[in-house]
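Input: structures, listed below.
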Structure I
Amino acid sequence: MKRIIVGVTGATGAPLAVRVLQFLREMEVEIHLIVSQWAKTTLQQECGMSYRDLCAMADVVHDPRNQGATVSSGSFQVEGMVIVPCSMKTLAAIRMGFAENLIARAADVMLKERRTLLMVTRETPLNSIHLENMLHLSNMGAVIFPPTPAFYNNPESISQILDHLAVRILDQFHLSHPAAKRWEGLGHKE
């Protein structure tokens, strides 16, 4: 069974975190969840969902203050980690190696072990500090994934936009969910 670490920070985007967790659950992936303090507030604000309900979607829930958790070590085998959403504060902490909490520490482990680290960065507009942090982490091997909606598939609801983004996130871990609607071209003969 594949294992994925899911970090959730307080940036806007909690509905996407929920959808990613739902899809991982349906795919029988072992989920190790880390939720920041501010993510709990955002989750309630954006989804009307409790922290307890979110935790029920994971196999293992780690306290973000527990630096001794399994996911804080490179010897713990996982496919990788997604931080969804990823605040600019968390992005900066990871870039600087400031592993003050378990989300930043687990991300640091992904970088040092050369495992997939996908950061669903949430901020707009971006300033030069944000862009430099993203470029630095991308050069280190992290995947920077702003949750930009696609319109070529003509979404009719926010739910369809969330599905598409969640599928694209899972693609980075070589996981294909049945909800995927793949680009099939424009139908022109070449």
Structure II
Amino acid sequence: MRKIAYIRVSSEGQNTARQKKALKQAGCTVFYEEKVSGATMERPQLQALLDELQEGDIVLVHEISRLSRSTKDLLEIIERIREKGAGLKSVTETWLDTSTDNPMNEFLLTIFSGLVQFERSMIKQRQKEGIEIAKAQGKFKGRKVEVTEGGKKAQKAVQAIEWYKEGKSVRDICKTLSIGTGTLYRLLEREGLR
């Protein structure tokens, strides 16, 4: 039986040392670590961990939110761990232990994963409300458009606007010029075309 650590932080600027220390103390010998949002399932290290799991292994996380921010995704991850004959434990939420067949753990897992998703939704709602208030007060302008005046970016901006006016699709413009759709939409909004 191996104790396998999954360590995740949301951005490059965040430090994983606290999680790593606690998971080493919990006896982990194999570590999968990444700096990516927990809101997505597109996490290479998580996928590698799930693919390489063996029967009897136990996956340890510092806290449940490190594994996923979505109840649906969390339950899917746990199901994949179970299908491999492995278990899951949390260092800080001691009630989380799927390595034993305990109905109370299952019940608590469902409740707490729902709370994690609820908390994330509340944060997004508060952020949206704050942005609306700032917009009403004229203090919020949104993200700056990356395609600005001068240089190659200015040429891309001119080309993007020209193609948009000609009726070329947003998808084709973005693909051809290697710019994001958000950048293009902000540019079009700045030019009064949206």
Could you figure out which one of I, II the value 3.8 for distance in nm of label points 7 Å out along Cα→Cβ at positions 45 and 173 was computed from?
II
Identify the structure, out of I, II, from whose coordinates relative contact order in percent (Cα under 8 Å, 6 or more apart) was calculated to give 15.
II
Figure out for me which of the structures I, II the number 0.35 belongs to, where FRET efficiency 1/(1 + (r/R0)^6) of positions 37 and 77 (r between Cβ atoms, R0 = 25 Å, to 0.05) was derived from the coordinates.
I
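Looking at structures I, II, which one was FRET efficiency 1/(1 + (r/R0)^6) of positions 101 and 133 (r between Cβ atoms, R0 = 25 Å, to 0.05) calculated from, given that it came out as 0.00?
Numbers: I: 0.90; II: 0.00.
The value was obtained from structure II.
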For distance in nm of label points 7 Å out along Cα→Cβ at positions 21 and 93, which of I, II scores largest?
II
Using the calculated result -12000 for helix-only ellipticity at 222 nm (-39500 (n - 2.57) for each DSSP H run of 4 or more, over all residues; to 500), pick out the matching structure from I, II.
I
Cα extents along the principal axes in Å was computed and gave 62, 36, 30; which structure, I, II, did it come from?
II
For the read-out mean count of other Cβ atoms within 10 Å over residues 5-12, a value of 17.6 was computed from one structure; give its label from I, II.
II
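Every number here is computed from the coordinates shown, using simple stated rules; none is lab data. None of these values were measured; they are calculated from a predicted model. Cβ atoms are built from the backbone, for glycine too; each structure is taken alone.
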